[in-house]
Structure formats: structure tokens, C-alpha cells
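What follows are several structures.
Values in this text are rule-based calculations from the coordinates and carry no lab data. Since the structure is predicted, the reported quantities are computational estimates derived from the model, not experimental observations. Cβ atoms are built from the backbone, for glycine too; each structure is taken alone.
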Structure P
Amino acid sequence: MQKVGWGVVYYGKNAYFCTIMDKIKNVVFDLGGVVFSRDPRKFERKFIEFFSYITLPQMPHFWEEYDRGISTYDKVLDDLAEYNHCDRELAEKNLRRSIVTQEEIAATKSLIKDLKDAKYKLYVLSNMSLEFIEFLREKEVYGYFDGEVVSCEEHIVKPDAEIYRTLISRYSLNPSETLFIDDRKANIVAARSEGWQGFDFDAHNPEKSCEELRELLLTTNN
């Protein structure tokens, strides 16, 4: 952390005015790469490469439609098979495996618990398909959230401004008191354009990002 005049705190890609962060009452989490992930050390290279598109700046259209709740599970299996030039059976095996192997990120889970204890209101705003979100809602960490907006149920995906407005309206939140945490730059930019604060989470180093968030949100003297 580096502090540079006028209360500006720089954390690499993230810069904030401390006085603004002091006003935060609501913390909104993306899910994939922020709260949940697959540990790549537990998978063979071919499986990781099968879903290599998740690291692209823009998701393939067929996956966005799956997250949007427009495309069905059966349809996305056909799309995955075509995208990866494989048979449908392998596509289904890999997709099912990718769902059930999602794990809570320990550093984020600990942060969420402490934010809850500190009386912040916690929310989910995520691009997520039905099969994935049904699985994730059963995880312990999900019980800490006060509300959620999930793309497959709204038929809107980030960074569409309407999905941010849906969360604000549904829970009567003040955008200027709301911090959004996401691992995709475009989604953070969209949140800021709606008057939110934004934190660019590093999915490759969640421990570091959670440490920075603790400094911003849980340290009384920033």
C-alpha cells in the first residue's frame, strides 16, 4: 500500500479516496474468480484448456447467452462440443465437472465473515448460469449475503448498466455507498459509471486482493 497526498490510497490497479471509502455501507461481490474458483493444480491440462475462454477479455457469445439464461444446459453442451471440436459426451462430462469442483476461496470467505461482523451489507452481482448458481447457493459462504442479482434470473449480463440498476433498486441502496468487487475490468468500469465504487480483484492472487480490501474496509485508520 502507498499513500500519496489528499488521502489517495494506491493498491496497484486500484485507487481510492479514503474519505469515499469511509462512506461504504454495501459490499457487492462477483462470484467466479472472487468468491469461488477451481484450483488449477487439481486438474489436468486438457481440462483447463477446455475452458480456456474464461480468461479472455470477452466471453464467447454462446457462454454469455448461457449466463443470461437464454441458452439451455442442453444447448450449451452442443456449443461447447462445437467450440472445442469434441463429442457431446465429453462436453457434458467436463461441464458437470466444472460445476461440482467449484470451491470457496478461503481468503475471500474469511473476508466476507469479517465484513459481516463489521455490519456491512453484503450482496452478490454475478454473471452465472442456472446450473452453476444452484450449486453455489448450497455453499456455506453464500449464507452471509443479504441479497443477490444473478444474470440467468434477470436475463441481463454485466457490464449492461441495467443489471447494476436492478441491484440498487431491489435493495434500495445508495450507489455512492456501494463497493463492487469483480475480477473483470469492464464490469468495474460499468459499476463506476453508475456511481458505485469499484475494486479490481486479482483472481490470480486473491490473498493479496483480500488483504487490500481489509485495509480499505476493516482498518479504522486508513
Structure Q
Amino acid sequence: MGRNAPIRSNRRKELIESTIAVIAAYGYHGTTVSRVAKAAGVSTGLMNFHFESKDKLFEAVFQHLESEYDQVWQERIAAAPQEPWPLLNVMIETYFDREVFTGEKLAVWFAFWSDPALRDKFRDAATAVERRYVKELERQVLEILADHPAVEKVAQRATGALSAMIDGFWLQALLYPKKFKTRDAVKSCIAFVQVIELYYRQERELADLRRELTGQRAPKSPEKT
């Protein structure tokens, strides 16, 4: 059994990848075990051996995509300089990394988010995945805007807007793949945070200047926890 485990694992991965291609082409309702078996070049019996039902197959696809994305994310973060701006840049780039950001995988992610047959089953899990990475973004934005007197609220709003931008670019890539430019999307997301940081820095400098002219004391910056 031990010797066959790698073979079974590789076969299972191949079947999952074939399922991703079938979901991207036919959606949830058009994805059947027999259609996946045909795409993978295997028998329906072998499909049933690895996956007891269509629901189990979709669960395996979701877990595969989640695990794959997390692995790429962790690898990119570990290799980056551990400073707010470099980390934020790498995190944004990872959303569009070629290993996880493909037309087929985008189509499957959107199927999990939007298809009524999948949405109720996977909503909580998909939301948890998204929130985990948004929290990582927010930590870096908190550091970048650390001197703002209401940094937590401002960082939360900025990160929410950044997350919405990324979701919008994912949708654009799905709908208009020929026109979509990954590099432009990454640059736009980074530029958005740069503009936010610049705006609040200039706002702070103007406030300091007004206080200097009027003789008021500057408020204390929030303490970092």
C-alpha cells in the first residue's frame, strides 16, 4: 500500500486538474463524473474509486485550489524582504501569480462564489479563505499608515477598497482575458495604496503646519502594539 500511495496521489491530482478544466468549460451543472473521466482519459469506475460522488469531487477541487494558493502565498512571502512595502507588493503580485491566476482557475473560483448550487455549500469556506489573505494585507497597510491617529479604521477601509479592486481585476480577467494585463492590474493596486499613504501624509503635514502657525500642540501618534 505504501508504494502505491504516491501513484494514487498523483492520479488523484490529475483527476482534480481535469475536473478544473471541465468546470471552467461547462460550469457546475455541466460537470459530470463521466465527463471528467473522459477528459482525464480514464474510466468512470476509476473516477468513482477516487471520488465517491460529484460533491466529493468538488470538495477535493476546492481543497486543492485553496492549498495550492496558500503554498504559493507562503513561498512568495517567505522570499520577500520582511518590510511593509515589499511585503505588500509581493502579496498583491501573488494574487496574480501565474501558478494560481489562470483562466480555468478563475472560472472555478467564481463558480464557487456565484453558482447557487455551490455558493451555499462553500460560502463559509470561501469567505474564510478570502478573509485570511485580506487580514495579511491589512497588517501591512497598518504599518504603512502607522502614524495616522485613526490608523486601524483607516487601514481597514483602505484594505477593503484594495480587496475590492483585486476582486474587480479577477472578474475583468475572467470576462476579458485578451485585453487583461496582469502587470497593469498589479501596478494599479500598488498605486492605490501609494496614493492613500501620500494623501494621509500630506494631510498630516498640513495639520502640523496649521498647528505651527497657530501655536497648537500636535496630538500624540498612536502607540504600536
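State the single structure among P, Q that was used to calculate FRET efficiency 1/(1 + (r/R0)^6) of positions 59 and 75 (r between Cβ atoms, R0 = 30 Å, to 0.05), giving 0.75. Could you put the intermediate results ahead of the total?
Working: P: 1.00; Q: 0.75.
It must be structure Q, since only it matches.
For structures P, Q, which has the highest computed value of Rg/Rh (Cα atoms, Kirkwood Rh)?
Comparing P, Q by Rg/Rh (Cα atoms, Kirkwood Rh), the maximum is at Q.
Tell me which structure, out of P, Q, gives 3.6 once distance in nm of label points 7 Å out along Cα→Cβ at positions 195 and 211 is calculated.
So the calculation was done on P.
Looking just at relative contact order in percent (Cα under 8 Å, 6 or more apart), which of the labels P, Q belongs to the structure with the highest value?
Largest value of relative contact order in percent (Cα under 8 Å, 6 or more apart): P.
Consider the structures P, Q: one of them gives -27000 for helix-only ellipticity at 222 nm (-39500 (n - 2.57) for each DSSP H run of 4 or more, over all residues; to 500) as calculated from the coordinates. Say which.
Q
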